[in-house]
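Read the figures in this text as sums done on the coordinates, not as results from a lab. Here the structure is a predicted model, which means the values were calculated and not measured. Cβ atoms are built from the backbone, for glycine too; each structure is taken alone.
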Structure I
Amino acid sequence: MILQVLLTFSILSLVAIGGANAVLPEMHRQLVELRGWLDDATFSQLYALAQAAPGPNILVASVMGWRIAGAGGMAAATFGMLVPAAVLAWGMAGLTHRLRGAPWLKPAQAGLVPVAIGLILAAGITMAAAAHSHGLMPLLVVAVATVFVWRTDYSPLWVLAGGAVLGAVFLG
């Protein structure tokens, strides 16, 4: 089981353009739909817990690994999300340094920005869809939270607090 967790998160790390949150839809597909290691509610709760805790977004992999296979699963998921991506980033940094004068490099790098934005948007939609039994409310919450974070200077923690209140009111 731990080797499967390591392999799953290693593959996820290699497509995590934009960070761990960018692969949330694929993480959901792998952990919930394909392997059945988690259900929708547990996936959503673990994601919320990881986001509420101080630290990097990578915590989402750690808490999911812990839930799937205990301490070994946590170590495997964390290692899997960090090491392959770090090795790839290190290699690409050296390559881009050597190619820094190439005329195609800047457009290629700029082309990754919409990919990262799209992946992160898909993550929000996936998290809302994971709460599908609650109608359109999760999609509305995602839309309002997105605009709030995008258009104000307030901390995203206010979004988490608001989500907690809405969850207590509507689900409690």
Structure II
Amino acid sequence: MDEQPHSLLKASAINSIDEFEFHHPLNPNSEVYLRTISRVVGLKHLAITLARIPPKKESFIYHLHHHEEEWIYILSGRGIAEIGDNEYEVSSGDFMGFGLPQQPHHLRNPFNEDLVYLMGGEKVRCDIGIFPRLGKRAIRDGDAAYIINDSTLQDFWSSKEASDD
């Protein structure tokens, strides 16, 4: 039998990847367990992650991206997807895609079993995440990220300081 190529990740290998517990800093009910699988096979421009939300918890926070498309494919369990101003029950086999421009979205698990899904998207160097219900945004530049309040934003191009430079 040939040695397994680096580009093939068998289910047993995926299951052996330690889950990373994540809590979104702006959502106290966020609790999601992640296994990043795209890095293992060397993908540089795409992020693909196996995610699990325990019962009564939420994924991240209601948000949208300015520069990254993303998607979610439900593997097992049920959840509630907020997309724009609407809510939808989602379950095994359901797919959500968030192209650009994006509607804000969020996924939560109000049910009594784990919600398991694949999620993925582009990995661009710089992105802006908007949290419309909080009046905040995150600016990511490579590995660094910064949170700012929308109320502190200034129009750079029309400011006097910018025109003096």
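Assorted remarks:
- Structure with the greatest value (metric relative contact order in percent (Cα under 8 Å, 6 or more apart), set I, II): I
- Which of I, II leads on mean count of other Cβ atoms within 10 Å over residues 20-27, largest value: I
- Structure with the greatest value (metric FRET efficiency 1/(1 + (r/R0)^6) of positions 116 and 148 (r between Cβ atoms, R0 = 41 Å, to 0.05), set I, II): I
- helix-only ellipticity at 222 nm (-39500 (n - 2.57) for each DSSP H run of 4 or more, over all residues; to 500) derived as -25000 - corresponding label from I, II: I
- Distance in nm of label points 7 Å out along Cα→Cβ at positions 84 and 140 from the coordinates reads 4.0; which among I, II: I
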